[in-house]
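Down below are the structures I want you to see.
Please treat every number below as a calculation from the coordinates, not as lab data. In this text the structure is predicted, and so the values were computed from the model without any measurement. Cβ atoms are built from the backbone, for glycine too; each structure is taken alone.
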Structure I
């Protein structure tokens, strides 16, 4: 092993950047308006309203202790679809908005450094009742799905971009989280990047626990072909790129 390169890479896990970075030079400190809390979209685009918490009669109460004790990565799924109600619950559990204070600050169901929430949630939908196969994006402020595009052989392409991990497309839906780094850089500058990765962990753990309430399972995946996955979601790979994914299916 190249120990010099290992040592350099380990620095990402540390917070020593705060000892040298001048936070008075961040865009926030300079008075630059904050970026939006949600990626903009065409208001004329096709959107699908999702049932909210008051419309989840099928989501049974789930014992948190049992969900934590039973947390396990699942790579085999039944062919059963998810209901739209179940998908709405999983989206709310991972990125749902509890309270919108103003256009630049929303409080969600997961923590985020400085309340910046630099992640977006995309879905590769395969078997969800009421939804055609395709790529969607969750709009947390509106609690809606935005239809992005249909893609021929979507499952094969997701699996290929996931380095041949075929179970990535074997469930009902695959969650793909992207980072918009500037949303966090606006406040933290060079110190932003570690906490974006930490935030992604909060989100995926909530997915694991929420899956227990709907008889589903998931498996966090951080190994994928970066350019291929970004190209599949039609991202620029610089201002927005994939950082994490997780297939979800009935078990």
Structure II
């Protein structure tokens, strides 16, 4: 059977003396820069009442939420035992190991603080933020692929890939599936939906629904985390279990908000 070989990209992009700069970290920086640029574009395009200073503060708050929440979420949801034994591993960000759902909680808290600081309604803030997120998720999944982590399940599809650091079995390149669905596909969906005025909170709800469905699908092609395996019903993974509440909340929230008046400032 024909198989693709993992490209073996050096996880270290370059070194500055003793400091090694990893592609994984650069992908996060790229995501934040992209969010900053898209935010300014949206303000100009839709004449939104956001200043450049507010956007910079927003990206700073969100970045803290992503990094702190994502790392702690990974430790709590996926690597609890090792975290208890070696709590300092939470600082080794260059090795990968970030949880989207932890990052979501972290960003939610950060945006609430930003909302309190600026006086902007919370869901107005989240509606502004969520169209900026998916391309950052795509960059993060590219970092996962370069690191050779989060590989897929064994398969015989023509585009199956061998990850030699794992075994010699052909596997789904699930990192690229996630890049496509949670990143590019979700960006197109949310960006399109947010292009017209919507009731407050609806754009946020569509993001939650879209991400949850994407993650539920992709997890069927991704190898479960070895330290956890399958969980509920012996076939659902941690990623799916954490995505189900997102999907339920998003659907209910959208249904409640869909017929509310559209605010005058888009």
Structure III
């Protein structure tokens, strides 16, 4: 068990480093970061495959009976698909989208055993404080994304009505609104990803029956999924404009509902 646990810890650490490298590469527009992300993810994949092989020896069959193992195999396959696609297309955004998804899948609910990232009771408060801090920072960045989306919609409406220069206060151009929203989302999305991961670590260690399907957690997950869709569509299809703005507002609303603790 110890060898398989060590391999899974190595895989998770390398996946996390790969995701961070992919995002920094996208943010800084540095291709070397995407190459580093692929190399880290590939090494993590080898460790992950080693873990699945060790698990197979432990149970005497393919590790596909427990839900946790099925999700682990799915994540392993997703990383393999990312590497193949990246080697063929050199699309830098692939790592920034797929690798955070893999991490979130591994950490939400009880899919990741507590032994993978053990946290002592003495550090519970520190972990919770860190989790809340990055959640607040991520939400603050997304406040700017929300404001940019609202300004975009208002300015677009004023332009259609030929009132762009009318009263009501000056607004930035559509291009500036879109650029501001994209920049703030590039900060908000990875922070929200880290928020979900640290929340998963805390739940695995300190909640008796962790479950992702509690309504408040679902709001955060919904916001994360919507922002991931917007980010992917921006880079893969050059998505801009009204649809992205509406989805951003919806994602921000879901996040705020989670932050203020509203339960429908």
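Things to note:
- Calculated for structures I, II, III, distance in nm of label points 7 Å out along Cα→Cβ at positions 47 and 79 is largest in II.
- Structures I, II, III were shown, and helix-only ellipticity at 222 nm (-39500 (n - 2.57) for each DSSP H run of 4 or more, over all residues; to 500) at -27500 was computed from III.
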